[in-house]
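Read the figures in this text as sums done on the coordinates, not as results from a lab. This structure is a prediction, so every number in the text was calculated from the model and none was measured. Cβ atoms are built from the backbone, for glycine too; each structure is taken alone.
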Structure P
């Protein structure tokens, strides 16, 4: 398993697509077997998973949510999303 650190580049997993779904009134993660309806927090993180480093994702989120202490939660989410195959972690 790839360790996810500050310099790890994050992309969506193979076959995954992140988009707004009007019928769900939410962002979703589409994959060949189905769809995951995302909450606002997951959406805020996944929209930045386009090859950016974890440190860059955190920087963008700190800009968007300046008063939030979110580093540990974002890291835990990225680990979970990686285990589920929602994202890929690379150097």
Structure Q
């Protein structure tokens, strides 16, 4: 019942023409599609631009917290934002 849309005669005429154009275009594509043409999702070949993940040197806790505005117990200390008492 939800898919039934009330259309007046002008809307039916206009949408019928548009639907005919869509069906005609699909038919044209179907005529050209042949088994020897591979289906593609994109007309231009795409390449992954990301570099491979490589484990490198990491910072120590001391280096990480060196320029922190406030730190305690080896962690960043930040202002509470959830309405908790400070």
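General observations
- Structure (P, Q) behind the derived value 0.90 of FRET efficiency 1/(1 + (r/R0)^6) of positions 13 and 69 (r between Cβ atoms, R0 = 41 Å, to 0.05): P
- The maximum of distance in nm of label points 7 Å out along Cα→Cβ at positions 5 and 53 over structures P, Q, that is, the highest value, falls on Q.
- Set P, Q, criterion distance in nm of label points 7 Å out along Cα→Cβ at positions 61 and 77: the highest-scoring structure is Q.
- For 0.95 (FRET efficiency 1/(1 + (r/R0)^6) of positions 21 and 45 (r between Cβ atoms, R0 = 30 Å, to 0.05), calculated) the corresponding structure among P, Q: P
- Entry that produces 11, 15, 14, 13, 11, 13, 22, 2 once P(r) over Cα pairs in 10 Å bins from 0, in percent is calculated, selected from P, Q: Q
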